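> See the structures that follow.
Please treat every number below as a calculation from the coordinates, not as lab data. Just so you know, these numbers come straight off a predicted model, no measurement behind them.
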Structure I
Amino acid sequence: MKITDNKIRTVEIFPRPGSKMEKQDASREETGTPDPQNPQSILLGNKNDGNLRVTFLNNDMEAIADFIPPLGSGAPLTLEQVWDILEKLKILHGIRQDAVEKALEECNATRRLVKDVVIAKGDAPVSEVAEYFEINPHLNQVSGPADSKSRIDYRARSPFVIVKKGQALARLRPRKAGKEGKTVHGAALPFQMIRPEGVNGGANTRNDGKLILAEINGQLIENHRELSVQESLMIKGAVGYGTGNIIFPGDVFIEGPVSDGFKIYSGGSITIKQTFDVTDVVARGDLTVAGGIIGRGAALVKSGGAVRTKFIENCRLAARKAITVDSGIINSSVFTLESIEVGEKGMILGGEAYAVHGIKAGGIGKKTGKAPRIHCGIDFTAQQEKEKNNNLLRILAAKLTRLREMMADPGGNAEQRAKMEELLRRLETEQQQAAARVSDLLGRINTDENAAVEVPGEIVAGTLIEICQVALFVTEPLRKVRIRLDKATGKVISEAL
C-alpha cells in the first residue's frame with residue numbers, strides 16, 4: 001500500500017517483479033494471505049498471476065482499480081478472486097459490477113493492463129436546506145449599460161422595481177430534507193444543515209404563509225434583506241439615461257433636472273426642484289416645478305390637479321385645476337378647468353390660454369411678437385370635442401357628396417348599387433349622430449359667465465379675448481383693465497381696475 005496524501009490510498013495486491021515489495025515477499029507462496037508489512041495487501045497465488053491494484057480517492061468516496069494481466073504461465077485473475085479482494089478490502093457499497101466484469105474480461109482477453117477503472121463509488125451526503133423566502137425572480141430588474149448612442153432605447157428601461165398591490169414579492173421555499181452519505185466501505189457520512197439568507201417582509205407588505213405580497217402600488221425597496229414598498233418615488237439626481245422614463249403609480253419627487261426626451265407618468269403628484277425639459281408628462285395629481293417648464297413645441301403636459309411653476313415655454317399644458325405661473329407663459333397652449341394666475345409682473349406672450357374661471361396676468365402680449373388668444377368661461381374639453389365632431393361632419397359631408405354623385409350614374413350592376421345604398425345609410429346615420437353630439441356640446445361649452453381677465457399692466461393691440469364665445473378684438477392697447485362679459489348687452493367690455 002502506498003499513501004500519497006490523506007485523500008488517496010493505493011493498495012497493490014501483489015508486487016510486480018523487481019519491486020521492493022517483491023523482494024520482501026519473494027518467499028511467499030500462500031494464496032489470499034495478508035502481507036505483514038502491509039496489512040491491507042492481499043497476496044494471490046503465484047507472483048506471475050493476474051492481479052488487482054486498488055486506489056481509494058476523496059476520503060474513500062471512490063475506488064479505482066488497475067487490472068493487471070498475468071505474466072508468462074501465470075493464471076489470469078478470476079471474477080471470484082476480484083469479489084474476494086473487494087471483500088477483504090471492505091469495499092461494500094456502490095460497487096459497479098458491470099464495470100468490473102467488463103474490465104476483467106478485457107484484461108484477460110488482451111493480456112494488457114486496464115487502468116483507472118471506477119469499481120465503486122460512494123454516495124455524497126445531501127445537505128438539508130431550511131425553509132426561507134426567496135425574492136421573486138420575475139420582478140422587473142434591469143441589466144446592461146445605459147448609453148445614449150446604443151441601438152437599444154434605454155429611455156424605456158428603468159432601474160426602479162415598480163410593483164402593484166397584491167403582487168408576489170417573495171415565495172416560500174419549503175424545507176428540503178437532508179440525506180446521509182456513504183463511503184465505499186459503507187461508513188455513514190453526516191449531512192450538513194444549510195440556512196439560506198432569505199428575505200423578510202417590511203412596510204406595506206403582508207405575509208400569507210407562502211408569499212410575501214405588496215399591500216400597495218409603489219417602488220420595491222430591499223434593505224438588509226427586508227422588502228418594503230414605498231408609495232412615493234424619490235430621485236436624488238437627474239432624470240436621464242441613468243433612470244430611463246419614469247412610470248410610477250404614486251407621487252414622484254425629482255431633485256435634479258429632467259433631460260429632454262424622457263417621459264414621466266405618475267399616478268399621484270409630481271414635484272421637480274429644477275428646470276423641466278418636458279417631452280411627455282402625465283400626473284394624476286398636482287404638478288409642481290420649482291424651475292420652469294420648457295418644451296420643444298410638441299411637448300405635452302397633463303395634470304389631473306393643479307400646476308405651479310416659474311414659467312411655461314413652448315409646450316402644450318392642460319390641467320383640471322388652477323395653473324399658477326410666477327414669471328410668464330411664452331408661446332404655449334395652456335388649458336385649465338379653473339383659472340390661470342400669472343405673477344404681478346408676469347406676461348402671457350403668444351400662444352393661447354383657456355381658463356374656465358378667468359385669467360390674471362401682469363400683461364398680455366408684446367408689441368413685436370405674435371398676439372395671444374385668450375378664452376375664458378368655456379369648458380375646453382367640450383370645445384375640443386365639438387371641434388372634433390365638426391371635423392368629422394366635414395369629412396362625412398364630402399364622402400356623402402361623392403357617394404351621391406356615384407349613385408346618380410345609371411351604370412353599374414344591382415349588387416354594386418345595393419352596397420352603395422347600404423354605405424349611404426351608414427354615413428347618414430353617422431352624420432346625424434355627430435350633429436346631435438355637436439348640438440349637445442353647444443349647451444355645455446359656456447360654463448362661467450362671470451369669468452374675467454384682469455391685467456394691471458398692458459394688453460397689446462391685436463390680442464383676441466373671448467368670454468363664453470363672445471369675442472373682443474383689442475385694437476388699441478389697454479392698461480389696468482378688467483375684461484368681462486356684460487350679460488345685459490351680450491358683449492365683452494373692458495373697465496378700469
Structure II
Amino acid sequence: MAKPVKIMETVLRDGHQSLLATRMRIEDMLPQLEALDKIGYKALEGWGGATFDSCLRFLDEDPWERLDTLKKNLKTPIQMLLRGQNLLGYNHYSNDVVQKFVQKASEHGIGVFRIFDALNDVRNLKVAIETALACPEKPEVQGCLVYTLSPVHTNDTFVELAKELKKMGCHSVCIKDMSGLLAPYVAEDLVKKLKAGLGEDFPVELHTHCTSGFGHATYLKAVEAGVDIIDCALAPFSSDTSQPCTETMVRALAGTPRDTKLDYHAMTPISKHFLGVKARIINEFGLKGYFDINPNVLDFQIPGGMLSNLANQLKEAGMEDKYQDLLDEMPRVRKDAGYPPLVTPSSQIVGTMATFNVMSGQRYKMVPNEFKDLVRGKFGRTTVPVEKDFITKTLGIPESDIIEDCSIEDAKGQTFAQFKDELIAKGYLNPSDEDVLSYALFPQVAEEFFKKHYTPMTAYVKK
C-alpha cells in the first residue's frame with residue numbers, strides 16, 4: 001500500500017546552522033518563502049536551535065520579528081528546536097520562564113515544537129511539553145530520543161523512552177541523531193521496534209547528519225522500515241555535517257510505494273537561490289562552508305561544528321599537535337560523566353573538560369563549574385550514575401552538593417518577573433514579554449542589541 005514519506009525541510013535552520021554557523025539572515029530567506037510554501041513539506045524548520053542567539057549576537061536581528069515574518073509568509077507549519085528546561089540558552093530556567101517562552105513562541109507562529117533534553121531525562125521535558133499541549137494555537141508537540149552510542153544505550157532503551165514521551169502527551173517522536181551515529185541497519189531495527197511499541201499510526205520522524213557518511217543510506221533503511229517523516233536540506237545546505245539532501249531523497253523514492261509525491265523540479269530554482277546565499281555568507285563571514293566526512297565521529301561523537309571550535313582552542317594555545325589526544329580523551333571523560341549523549345549543552349561541557357585535561361597534561365586539574373554541575377546532577381539524571389568517589393574525591397565536590405532532583409533546583413531559578421525588574425532597573429521601561437525573554441536567555445547579548453535599537457529611560461520603544 002502506498003504510504004508517501006513526508007519531508008521536514010531544514011534549509012531555514014539546521015542546514016545553515018550545520019554548515020555556516022547559523023549566519024543566514026531573514027532577507028536571504030524572504031525571496032523563496034512563497035516557493036518553499038508550495039512544495040508540500042510536512043514542516044519548515046525555521047527557528048530555535050542556535051538561531052535565536054545568532055540573530056542577536058551576529059546578525060543584528062530580533063528573533064521574534066524573524067518568526068513574525070516567517071509566519072506572515074508561510075502556511076506550511078513552522079518548526080522549532082527547543083532544549084526543554086534549557087529553552088534556547090545553556091542553563092536551566094525556572095518553570096514560569098519556560099512556560100512564558102513556549103506560550104509566546106506559539107503565539108508568534110510556531111506550529112511544531114520539537115522538544116529534547118541533552119540527557120534524555122524526561123523530567124526536563126515535562127514543563128515545556130505540558131505548556132505546548134495547552135497552547136490555544138494547538139501546535140504539534142514532538143518529543144525527542146537523543147540518539148547516542150554507549151555500552152548502556154540500546155534500541156530497546158530508546159523504545160522505552162519513546163513510550164514515556166507518548167504517555168506525556170506528545171503527538172509524535174523524533175529520533176534525533178545529531179552527530180550522524182545511526183547506522184542504516186540499526187535504524188531499520190529501531191524504527192521497526194518503535195512502530196511495534198508505539199503503534200503503527202503513531203508518527204515517527206528521523207533526523208540525522210551526514211558527518212559519518214551514513215546519512216542517505218540510513219534514511220533509505222528507515223523508510224523501508226516504515227518511518228513517517230525524514231529531515232532533509234536542499235542541496236546547497238545538505239550533506240557534510242548537515243542533513244541528507246532533499247532532492248536526492250525525493251528522487252531516490254520516486255516510483256516506489258514510499259514516493260514523497262513532491263516536485264523536485266520545483267526545488268531547483270530554490271536551491272539555486274540558496275547556493276548564491278551560501279557563497280555570499282562564506283565570503284562575508286570568512287567561513288569554510290564545506291566539511292569532510294569523518295567516520296571517526298562514531299568514536300568521539302562530537303557534533304561537527306563543535307569539533308572545529310575545539311581544534312581552534314588548541315591552536316590558539318599553541319597545542320595543535322594535541323588534537324588526536326583530545327579526540328582520545330573525549331570518550332574517557334564521557335564515561336566518567338555517566339555516558340551523556342553529546343548534544344548542546346552536554347557536548348560543550350564534556351568537550352571543554354577534555355580540552356582542559358589535554359592542555360594541562362593532568363586529568364581534572366582544572367575543572368569548569370559546568371562540568372561539576374553536570375556530574376552532580378544539576379542538569380538532570382545521567383544515563384549511568386556517576387561514581388560518588390569521582391564526584392567527591394576526584395573533583396572535590398561536597399556530597400551535600402549532589403542533586404537528586406533537578407526540578408527542585410530549577411524552582412530556585414530567577415523568575416520571569418525578576419528578569420523583567422532587572423531589565424527595568426537598567427533603564428529600559430515597559431519592556432515587552434518577548435524582550436524580557438530575550439534578556440533572560442542571553443542577558444549581555446540582548447542588552448547590546450537593545451542599546452542599538454531602543455531608547456532607554458524615557459520609553460521602551462524602537463529608535
Structure III
Amino acid sequence: MQTTPSDSNALDRKARMKIAFEDLPVREVSDRIRDFDETFLPIDAERAKREAMRCIQCPAPAACVEACPAHNNIPAALALIEQGDFLGAAAIYRATSSLPEICGRVCPHEQLCQGACVRNKKGEPGQTGALEAFVADYARAMGTVEIPRGAPTGKKVAIVGSGPAGLSCAEQLVQRGHAVTVFEAFPAPGGLLVYGIPNFKLSKRVVQARLDDLRRAGVEFVSNARIGKAHTIDQLFAEGFSAVFVGVGSLIPATMKAPGEDLPGVYQSTDFLIRTNVPEEFLPPDMHEKPRIGRRVAVVGGGDTASDCLRTALRLGAEEVTCVYRRTEAEMPGGKKDRALAREEGARYRFLTQPVRFLAGPDGWVNGVECLQCELGEPDAKGRRKPVPIEGSNFVVEADTVVLALGYWPDPEIGESTPDLKTHDWGLIEIDRASGATSRPGVYAGGDDVTGPDLVVTAMVAGRRAAASIHEYITGKN
C-alpha cells in the first residue's frame with residue numbers, strides 16, 4: 001500500500017525508503033523541439049509532498065547539505081514540504097540562497113545534492129532541485145517574495161556585471177541598507193542567466209521576476225554600460241562609490257586556431273545562443289540577425305554549452321545535429337542529464353573525433369569538418385586522459401553549420417584598466433577566498449571572472465560572501 005503525506009509523521013526510514021520513485025514530468029519530445037519553452041513541467045503540491053516524504057532525514061551533517069555549495073538546509077525544507085508548509089520551506093532556501101527559483105532549475109543536481117543523497121545506494125535519490133524550484137515558485141505565486149530593504153547607510157556600492165554573482169551581491173547589500181547600482185554591458189540585466197542559458201532550461205520570465213524583486217528593493221540597473229577602459233573602476237570611486245564588486249563572468253570564447261575557423265557558417269557558441277535564445281529587444285543592434293541554420297549542424301565540444309547548442313539547433317529545424325568530441329563520453333565535462341535530453345531530441349555523438357580544419361563549399365560557406373580519429377593516451381594534469389590523434393585517419397563530418405563550444409576565457413580588460421589589481425591566467429582576478437577581496441582596496445570579485453567557467457550556484461555563493469565583506473569594509477567593521 002502506498003504511503004500518503006498524511007501518514008508522514010509516523011514514517012520511519014524504512015517506510016520512507018519504500019515510497020515509490022516518480023520521475024519528473026517532462027514535455028513530449030515532439031512538442032518541446034518545436035519551441036523554446038521549458039522542458040520540464042512544474043510539479044503540483046501533492047506530488048511535492050510525496051517526493052519530500054522520500055527524504056529519510058539524515059542526521060546532520062546531511063550529505064546533501066554538504067554537497068550543496070550554498071549549504072541549503074535541504075532536510076529541514078523537505079520536512080516542511082511534506083507537511084504542506086511550502087512558504088516555510090521557501091524561507092529556508094532563501095536564507096542561504098539568493099536565487100532558489102533559478103538554482104532549482106539549472107544546477108547540475110546529479111553532481112551536487114542529489115548526487116550525494118544516500119538513497120543512491122538503493123535506488124533513486126530525492127529530487128531536491130525540483131522541490132526547491134516548486135516552493136520558490138509557490139511563494140512567488142502567493143505574493144510573498146520580497147527583498148527587505150535595510151535602513152539607509154549613506155554608502156554606495158557599484159556592481160560590475162549582472163549575472164548570478166552580481167545579482168546575489170546586490171541582494172545582500174541592499175538588505176544591509178546600502179545604495180546599489182549594477183552596471184551591465186548588454187542592453188538588459190541578467191548576464192549569463194539571460195544571455196547564456198537557453199529558455200528551455202531557464203525561462204526568461206523567471207529571471208525577470210527576480211530582477212523585478214531587486215528593482216522594488218531599490219537596486220538600480222544601468223544597461224549598455226561597459227566598465228573597463230572607457231569607464232574605469234577608478235572613475236566609479238571618483239563618482240562616490242565606496243566599494244566595487246566585479247562579477248563580469250568569463251565569456252570570451254576559446255578558439256581552435258584551425259584553418260577555416262573564420263568561414264561563414266562557423267559560429268562561436270555564445271554568439272549562436274544569444275542570437276537564437278534572447279528576445280530582440282534585449283539584443284545589441286549588431287546581433288539582431290539570426291544564424292543561418294543548414295540541414296546538418298556540427299557542434300564541437302563536450303560541456304553543457306555544447307548540449308545547449310545541440311538542443312537549440314534541433315529547435316531551429318536542423319535535420320542532423322552531431323556533437324564532435326575528441327575524448328570519450330566518460331571524459332565529457334557536461335552534465336549527463338543534458339546529454340540524455342539532447343539524445344532524446346535527436347542529437348548524435350561522435351567521440352574520439354578531433355576537428356583539424358573546416359571546409360568550404362563552392363559558395364564559400366562551410367560544408368564540412370575534416371577530423372582525425374583519436375585514441376586515449378595518458379592522463380593530463382587534471383587526471384583526464386589525453387586524446388591522441390591517429391595519423392592518417394582523416395575523415396569528413398558533413399555540416400552546413402558549425403558551432404564551436406570550446407569553453408571560455410576571462411576578459412582581461414578589467415585587470416588591464418585597474419591599477420594594482422592582480423590577475424593571473426589570462427585575466428582571472430586574484431582574490432582572498434574567504435572574503436572576495438582583491439589586491440586593490442575596496443574592490444571585490446567573485447564568480448567566473450575568478451574561478452573560470454563554473455556553476456551558477458558557486459557564483460551566487462561568491463556574490464553573497466563578498467557582500468558580507470563589503471559591508472564590513474564600508475562600515476568600518478573590518
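> -9500 is what came out when helix-only ellipticity at 222 nm (-39500 (n - 2.57) for each DSSP H run of 4 or more, over all residues; to 500) was calculated for one structure; which of I, II, III is it? Before the final figure, lay out the partial values.
Numbers: I: -6000; II: -14000; III: -9500.
Computed on structure III.
> Here Rg/Rh (Cα atoms, Kirkwood Rh), for residues 130-385 alone has been calculated and equals 0.99, so which of I, II, III was it run on?
Numbers: I: 1.22; II: 0.99; III: 1.03.
Structure of origin is II.
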